[in-house]
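Q: Have a look at these structures, which come just after this line.
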Structure P
Amino acid sequence: MRLAVAADHRGFAHKAPLIAALARDGHQLLDLGTTSTDPVDYPDYARAVGAAIREGRADLGVLVCGSGAGVSIAANKLRGIRAALCHDLFTARQSREDDDANVLCLGARVVGVDLAIALAREFAGASFSRAERHVRRLAKVLDLEARGA
């Protein structure tokens, strides 16, 4: 699996351990920043991960900020991106299986590094179930996106 990973300054400390663990699992990683704890703006990193997915350079993305909420809000503004804020294993798996999420959002002030790694592994290891009810619901989500309403 090709994974794009990015974090703002608050999520920076989680990024390297996430990348290392996911690389050990055999994933191809695209590190899209940031490169330090110097303050940056999380929407820039949400855009970078979204662009990598939309351009076919990554299959899935992982974004980390302080709460996870900011990157989730920003990423979900991008057409074709379905970002899920997940702080538990069930939601990380379910967001892929039921909702076909393609970006995992994490809060570094909410989950520690070990749980962040477990969440990313759960997310990357799951896939859309294609169950009829989920296909139907996803089509409605895509229609909302297309219409902007």
Structure Q
Amino acid sequence: MVERPADLASANTQLQEEVFERMQAEQRIWQVAHHDSLTGLPNRALLHDRLEQALAKAQRSRNRVAVMFLDLDRFKSVNDTLGHAIGDELLKYVAARLTSVVRAVDTVSRLGGDEFVIVLHEASSSDDVAGRGKDPRCPLA
């Protein structure tokens, strides 16, 4: 009789560990499926979801959403002359800089290569969006 509760406790512990491991694996799979592996930014799939949410919220609250596409000029020449490792570091730097100058509710994503998309929630006007680029810390200036 004493063995049965001990067996159940052991089985319960093992089951909890397996559930925890599975949850961690699912989180890793979701992260890989929705984020750029180099920069950690949202990828095209997550951008699409966040853009749909931003547009729905803007429609409900009668606000605007700004979508900016950013492509790095002459990025290919960086890779060709300095190497892909330097190009990757440049992309990570640009991603960090872009993320640092937008609000937490905004989205900076990498589509691939040297293409980024920025979604700004609650943009009151095009002047408001253009004014955000006047911040001297902002790489959009």
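Q: Suppose you compute distance in nm of label points 7 Å out along Cα→Cβ at positions 5 and 125 for every structure in P, Q: which one lands on 1.6? Kindly include the intermediate steps, with their values, before the conclusion.
A: On the way: P: 1.6; Q: 7.4.
Computed on structure P.
Q: Can you spot which of P, Q the value 2.4 was calculated from, given it is distance in nm of label points 7 Å out along Cα→Cβ at positions 37 and 85? Write out the running numbers ahead of the final one.
A: On the way: P: 2.4; Q: 1.9.
For distance in nm of label points 7 Å out along Cα→Cβ at positions 37 and 85, the value 2.4 is produced by structure P.
Q: Matching task: -14500 is the computed value of helix-only ellipticity at 222 nm (-39500 (n - 2.57) for each DSSP H run of 4 or more, over all residues; to 500). Pick the structure from P, Q. Write out the running numbers ahead of the final one.
A: Working: P: -14500; Q: -19500.
The correct label is P.
Q: Further question: Match the computed value 41 of percent of Cα pairs over 27 Å apart to one of the structures P, Q, and report its label. If you can, show how the numbers build up before the last one.
A: Working: P: 14; Q: 41.
Clearly, the read-out refers to Q.
Q: Comparing distance in nm of label points 7 Å out along Cα→Cβ at positions 93 and 117 across P, Q, which structure shows the greatest value? Provide the component values of the computation, followed by the final result.
A: On the way: P: 2.0; Q: 2.7.
Top value of distance in nm of label points 7 Å out along Cα→Cβ at positions 93 and 117 goes to structure Q.
Only the coordinates and a few stated rules stand behind these numbers; no lab work does. Source: prediction; values computed, not measured. Cβ atoms are built from the backbone, for glycine too; each structure is taken alone.
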